[in-house]
Structure 1
Amino acid sequence: MSTVLVTGGAGFIGCAISTALADRYDRVVAFDNLHPQVHPQPVRPAALDARVELVVGDVTSAEDWDSLLAGVAPDVVVHLAAETGTGQSLSESTRHGAVNVVGTTQMLDALRRTEHLPGRIVLTSSRAVYGEGAWRQADGNLFYPGPRPHAMLEAGRWDFPDAEPTAMRADLVEPRPASVYAATKLTQEHVLSVWSDAHGVDLRVLRLQNVYGPGQSLSNPYTGIMSLFCRIAKRGESIPLYEDGEVRRDFVLIDDVADAVVRATTAEQVGPEPIDIGSGETQTIRTAAETIAARYGAPAPHVTGQFRDGDVRHAWADVAPARERLGWEPQFSLKDGVERLAAWIDDQPGVE
């Protein structure tokens, strides 16, 4: 018997990987607290493959872990469970620290306590660990500008002068977290790395860009802008664009992310360096909004000049290492992904 345990397994990514995991493993167990921010009704999601066993519990609870592991000895752990709201983490820092950091250490202590050491752990981390990332000066040198100050944004100076942003890639760009959420995700990476090295466990870390697509919670205000843009355009309204509309993002469809996560559970030789997962292309917020507006026949998006302190100006992944180490290739363009997301939203009852 081969068993895979998925923390946060009833969430967006957990449901998306459930069928592929059930096809590959003899037993798949999802461990999830069905948090109301993600699950308005505390019931098993319809999108979770019927072959998956759902155990309701809290990753921060040692008792819940002991109860779970009394009947589950995982060969592979996919660690998805996390609080993900970047802005929310500034006002609910304890909650993010408890779930993302303490939840991870509780998991590791329980695995050791019950002598159920897995052969492999896959962690879904975040592009947020890079913060503003690295920029390249005209002379070719990289520098790390850090978060843009309020005065800079208030003056409408969106980019750093005489410099160009670079793609996020773990072997070239240092992590520089600029939010509580990002700091907790990087801490997850560090804690798991030290523990896995000490116990001979094979750790694979995937740093995900902006994941979107069918199945994403429409009731959670922290799940991203693609579904929000679709709902605005669906109402026949113009999508508002912050800053100058030229913010770059890497929107990667859930189907491609699910494929990467499943490959990370099965690939033979991956290596310890985190792997960046994105769409293989970069686009501006304006391009994404225009694509969505065209899909719905909505008015053209409009620039508001508004901004949010702490927002990263540009973020996209270099996916070459993912191709080499996972044998993975993103399959969906932005237009393909928007169509899949919009068609799914259109089928949801009561969505306006």
Structure 2
Amino acid sequence: MPASAKQLRVVAIGGGTGLSTLLRGLKRYVDTADAGEHDNNACLNVPCRIRKLSALVTVTDDGGSSGRLREDLQILPPGDVRNCVAALSEDEQLLTKLFQYRFPSDGTMHALSGHSFGNLFLAALTAIHGGDFAKAVQASSHILAARGNIYPATNSPVTLSAIMEDGSVVHGETNITASRHRIAELRMHPSDAPPMQEALEAIQEADLITVGPGSLFTSLVTNLLVKGIPEAIAASKAKRVFIGNLMTQANESIGLTASEHMERIRSHTNGLQLFDFALLNTASISPALLQHYASGGQQPIENDLDRIRAMGVTPVTGSFAYEGVVLRHDYDRVADALMDLCEREPSQ
């Protein structure tokens, strides 16, 4: 680490697989040594660049195991949080397998059928902490030695509705994502759900704030509909980075360019300027994967760099895609690029 480089406070905002993927890369840089005592093994084969890592996670899921627990136990949906806890844990490989394990739906365990172990773990901790989901999340992070703090965007129960481009209104995240129509506007109910104070403090003290990758509306905009969060980001002196998705997504972003993703976010946050940089993949994607995604109407997002610059946002381009069975961000390359970005002088 350069002598001039300071340790950073980082806040990553999102949900779904996008946020947990990013956290896997960032956690390598987290210094877990006690203050003033630097253990050579504190970071995972890289300099200890991050002093504090915080994840701000959406809590609007109402489907699957999360939705059932939300309805039956009156708790916040644990699914996205579960993925982040596993991603930040010391023994991630084992914890991911354990937390993602789903009890069989063959009738042998009817009450547990389809539930993931991680969701039940968080539900049990919530009950132990008197129904306080946020305290349960912090307890789980402590128990599993997570290399960061995880905060739900709000600790209050919220639901979504969407006005679609045809004027119809769809209620509930599951119904919204299943709709064949494109989302024009997303709304949260109640609209005045309060943010967690700890999350606001993390944003206020941050040196780096990221939004994305993730589903434009149901993973990113959902966090920014919580009053106080976009205002805190806009007021922050941190380097604020939008991490663009690799492909468009049915009904959330089909046909949208990279700049239009950010414009949709801006329109949902009263025109606030939330980003200084946009980290975008410009590497080519294999024909086989392109064909696979094209069958669902998806295609690589167009990086309209001039339009992005006209928005006052500086593009940061590179090879950030990892090709497996599906396309994901290469979390090590993304994290490395973010650390490099933090070393830039303001004029660079």
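Read-outs throughout are calculated quantities, based only on the coordinates presented, and are distinct from any laboratory measurement. Model, not experiment: these values are computed from the prediction. Cβ atoms are built from the backbone, for glycine too; each structure is taken alone.
Matching task: 17.1 is the computed value of mean count of other Cβ atoms within 10 Å over residues 51-58. Pick the structure from 1, 2.
Working: 1: 17.1; 2: 25.2.
Checking each candidate, the match is 1.
Computing mean count of other Cβ atoms within 10 Å over residues 251-258 for each of 1, 2, which one ends up highest? Write down the numbers at each step before the final one.
Values: 1: 23.6; 2: 19.2.
When mean count of other Cβ atoms within 10 Å over residues 251-258 is calculated for 1, 2, structure 1 comes out on top.
Identify which of structures 1, 2 gives the largest calculated value of Cα Rg over 2.2 N^0.38 Å, for residues 99-266 alone. Walk me through the intermediate numbers first.
Working: 1: 1.23; 2: 1.16.
Sorting by Cα Rg over 2.2 N^0.38 Å, for residues 99-266 alone in descending order puts 1 first.
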